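Please go over the structures that come below.
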Structure P
Amino acid sequence: MIELANYIDGRLLPPHSGLYLDDINPATADVFAKIPQSDSADLELAITAAEKAQPCWSTIDVAQRAEYLNKISQLILENSDALIAAECEDNGKPLWLAKTVDIPRAAANFKFFAEAITQFPSESYAMSSPAINYTLRKPVGIVGCISPWNLPLYLFTWKIAPALAAGNCVIAKPSEVTPYSSFLLSEICQQAGLPEGVLNLLHGEGNTIGRAIVAHEKIKAISFTGGTVTGQQIASIAAPMFKKLSLELGGKNATIV
């Protein structure tokens with residue numbers, strides 16, 4: 001049976017608790033993998049790693065950052081067969097859908113932001129007095145990314161790639177329902193030589209490790225896609241801490257079946 005691992009400080013590590021969740025194939029109801037049940041101890045390791053990596057990652061040349069992201073994009077394409085199989089087994093989606101949408105888009109997300117970061121403008125405005133107002137784009141620090149089950153790698157990379165491109169370090173949690181492709185992304189990041197601590201992936205349940213990520217004072221921004229009720233809970237925790245928030249919540253389209 002496959003045993004997934006957390007990705008912390010460039011290493012694949014078991015959960016501190018030693019506890020695992022079942023990863024279930026929805027088509028067969030078979031347990032095919034074990035998922036780390038991460039806790040606050042794992043999060044503290046990730047925070048330490050991200051803090052250590054942040055000064056260098058935020059100040060390296062933009063072209064170097066883009067090079068890492070492009071390398072990850074290329075490796076996603078090179079490992080597409082394994083990633084497609086992972087999405088199908090984990091999520092139950094048709095092979096053709098993972099092959100034509102999910103995995104190509106995951107690669108495109110890294111490539112897009114690798115190119116975009118080299119084109120971000122810096123705006124300035126002349127004043128009537130001998131002075132100039134200007135905008136300066138700077139990383140916010142450590143960013144928490146929490147993604148849903150329906151587009152596992154697609155939306156996971158849509159959150160991670162822009163945060164990394166902008167010079168932030170990331171602590172990310174995939175859905176505990178569909179974590180397999182995110183685990184494979186950890187291995188891809190190792191192959192790409194991504195500096196240790198720049199990206200950290202923690203597996204586990206939303207009401208434990210997800211909540212801990214949202215509430216940690218050293219995580220300065222949260223990007224979340226999921227249910228409206230969960231989004232309300234995240235906002236209630238993050239807003240008093242003045243964290244930057246991106247919340248993509250439940251659909252609003254009525255359906256008659």
Structure Q
Amino acid sequence: MILCPLFAALLSGGTAMADSAPAGRTLVVALDGSGAYREIQAAIDDAKPGDTIFIKAGHYREDVVVHSKDRLRLIGESRDQVTISGLKRVGAFRIGKWPYGANEIEVRDLTVSENGGLAVGIFNGTHILLSNIRTRGLLYVQQAKAVRVEKSLLGGSETTGVSFVDAQGELIGSEVRDNDYGVTIAGKSDVRVEGNVIANNLYYAVVVQAGAKGTVLRNRLVKNGGTIAVQGGAQVEQADNTVPSAP
């Protein structure tokens with residue numbers, strides 16, 4: 001609704017959107033009223049393709065859902081200063097809502113705390129980028145394509161840190177720690193897991209279930225209950241993963 005040139009300039013770095021797309025507006029969310037919106041969801045509802053939502057520091061206690069949206073960026077002031085925690089729904093932050101998807105969505109520089117065990121759910125979307133986020137609870141990806149999770153800290157789940165089900169995507173350069181399981185790949189998923197630190201998970205670091213395809217490369221697997229589990233019928237390429245010796 002309101003264009004803020006200062007924040008637009010600050011946020012002019014990398015984007016998941018096509019270079020040829022026209023520049024959109026920057027919608028500012030602030031709990032103290034210094035932006036156009038006090039709630040993230042209100043800004044999402046008003047956003048148009050190509051817009052950026054800049055979220056100022058604060059703890060946002062609301063259910064956030066992005067669906068039926070294209071080419072939208074949500075950028076926090078910093079991962080340590082912006083936290084989203086849900087209110088009523090399972091899952092504090094959802095992208096896609098069956099049967100409605102979301103396309104070319106970028107989320108970065110914020111923390112999401114679980115509600116009902118689920119922190120972030122991605123459903124029925126394409127070209128989704130999560131960068132430099134922190135989750136406290138499960139990150140769940142189902143029936144979504146071209147999902148990339150990078151440079152993030154994912155943990156604190158009583159089930160799995162990151163779960164892909166019938167999804168296509170990649171988990172790159174992140175930390176997955178302090179869960180029951182680190183990463184699970186299930187259904188007809190095709191997922192690349194590369195260059196991560198997967199640590200302190202109670203059971204396996206990575207599980208590739210029957211029927212799924214996983215590429216597991218150059219990860220550091222530290223103090224997990226097990227390393228990589230390949231269940232019957234799974235297709236797995238694995239190489240250059242390291243397991244440090246106990247001192």
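As an exercise: relative contact order in percent (Cα under 8 Å, 6 or more apart), calculated from one structure in P, Q, equals 25. Which structure is it?
P
P, Q: which one has helix-only ellipticity at 222 nm (-39500 (n - 2.57) for each DSSP H run of 4 or more, over all residues; to 500), as calculated, at -13000?
P
Using log10 I(q)/I(0) by the Debye sum over Cα atoms at q = 0.27, 0.28, 0.29 Å⁻¹, for residues 33-104 alone as the calculated read-out, with -1.41, -1.45, -1.48 as its value, let me know the right label among P, Q.
It traces back to Q.
Here, each number is a calculation from the coordinates, and none is a lab measurement. Note that the structure is a prediction, hence the values are computed from the model and not measured.
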